[in-house]
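FYI, it's all coordinate maths here, none of it is from the lab. Worth saying up front: this structure is predicted, and the values here are computed from it rather than measured. Cβ atoms are built from the backbone, for glycine too; each structure is taken alone.
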Structure I
Amino acid sequence: MKLHHEEVGNGITAIDTQYVRPRMDASHLVIDDGVAAFVDTGTTHSVPYLLATLKEKGVTADSVRYIFVTHVHLDHAGGAGALAAALPNAKVVVHPRGAPHLLNPEKLVAGTRAVYGDELFDKLYGQIPPIPESQVLAADDGEHFDVGRRRFLLIHTPGHALHHYCLVDEAEGVVFTGDNFGLSYREFDTGKGPFIMPTTTPVHFDPDQLHASLDRIMSFNPKYAYLTHYSRVGDTTRLAAELHRGIDAFVEIAQRHEHAADRHERIVGDMFDWLSDELAQHGYTGDADERHRLLDGDIELNAQGLAVWLERRKRQGTK
């Protein structure tokens, strides 16, 4: 097995979970004073990479105290059941809204299969075993968790998902942000630094909540954000501002085409054009084929999430 991981600073190892393509999805391993924790797991297919990295680092399975899942979307938590089975001393820390899906993943699996189809679901995610109740820890906003000498503050951060939280290490000046600090693929890095964009995937996207969660993350003045897609970024003040602007742009695109018969196609097209213009201003020189290769999957999910938000807003009678 060829391992794909790198030390990304602050005593943290980013493990490429090999989800969809290289450097799209990371699990972060934190080791301090002989104690370890994982932040997000990738899928069931990813677990051998996580365990092999742990072994390479000389850390025993019994030394892993926590498996933090920022939210229960399967690219973040699909491997939690298999990893928990291999690490029986570890507690799987989850938002209270997400805990039922770890105890009984049938509904989550059915919803994801409906989006991807059975063949692609099995290829991407594999089997999703339930986690014993004794290993699941539903964490409230404001709880603290110690990993060796490091202390993490858990904060609930809706906007991308109602079952989302972030982990703040105030002493190190870092935040593990899951999807709440957007997506930043290393292929888009230029001399101007990292490029970032929001993620508005189904089914809980809410722009007001996401703006507020971004502000809460930035209230800790983090030097670095550790994203699941993909790993460490600095320059957080600039990136947060660009995320706020991106959320507003995606919402404006969705509202522009709200009543169109071909709404989905129009949102997808305009989002690709907007991101392409932003990338050009950022100094990215990849051609249209490369941009489509790297962006189309996320744009498709973003458009679906915006459509769900539009329909929810209609039902609630809000504008």
Structure II
Amino acid sequence: MEKNKGRVIKGLGGIYDVLCEDGQTVSCRARGNIKRTDDKLFVGDFVTVSTDKDGSVIESVFERKNSLIRPPLSNIDYLFITLATEKPTPILSTVDKMTAIAVHNDITPVIIITKSDCSDLCNEYRRIYENAGFDTLVCSSYTNDGVDAVRDYVFSHLTDGKIGAFAGASGVGKSTLMNAIFPSLSLETGDVSKKIGRGKHTTRHVQLYAVGNGGFLADTPGFSLLDFERFDFFELSDLISAFPDLCGHSVNCRYADCTHSGEGAEECAVMRAVKDGLIEKSRLASYRELYATLKSKNPYK
């Protein structure tokens, strides 16, 4: 029996495509003991595959760096958080939740603002996230402005096995942008519903595509919220570190146990920084919304 290490690059209907270290891609099922565990296989997993005369099977799964529950994707290095200037109008608290979860899970968030030709608010959104310290790219798949810069960024950062995933509300143009960057992918795209102003879901499964210098790109279904395994297990005291732009000011608060969730500017250095224009108001508002959510789920923490 031959054994090989590889990475799951596609999973559909209980059949998994695994890219092995020898460069071969094999299609196989998982052993029954893997199917029966809560740790089901995710695209992005490193696995051991055994092959004999009867075919190939996944024997074991290596420990993950991080993982999403919906869509099932693991070992992510970059999260390309995509928002449109309009149609659909971005919900900044949703964007900020994704950046916080990414930072907490050791994933680098990158902001991509699409449909730059549609609204004058583009520069405002750009300012917010550049001031928060995140790499921020602006583009329009319609006019092609900025698409080359996004392509260059993706190629230069997704190297040596790193995984990048596009995420954001459905209809913001993720698949359209990915098709513009990588025409060979031919991803399905969908229009924005006129009734609800939200996009129709077009991506039905997660698949990794080889890009750049040994990296992988995953398109994710159009979830406005991504479910990371450990979000509900955030300690309240850990939340501030998931907002790097707030965290740098928090050390100057008058009291060590300052929660930055309602204290005035005299006591809270974060609130003071907002008043001084050093932190965006929307970022503090998002932090406080997440803090309230976590506190309601963990009232004694």
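Here are the numbers for this structure:
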item	result
Among I, II, which structure scores highest (criterion: distance in nm of label points 7 Å out along Cα→Cβ at positions 22 and 278)	II
Label whose coordinates, when mean count of other Cβ atoms within 10 Å over residues 70-77 is calculated, return 21.2 (choices I, II)	II
Structure with the greatest value (metric mean count of other Cβ atoms within 10 Å over residues 14-21, set I, II)	I
Identity of the structure behind -12500 (criterion: helix-only ellipticity at 222 nm (-39500 (n - 2.57) for each DSSP H run of 4 or more, over all residues; to 500), calculated), options I, II	I
Structure with the greatest value (metric Rg/Rh (Cα atoms, Kirkwood Rh), set I, II)	II
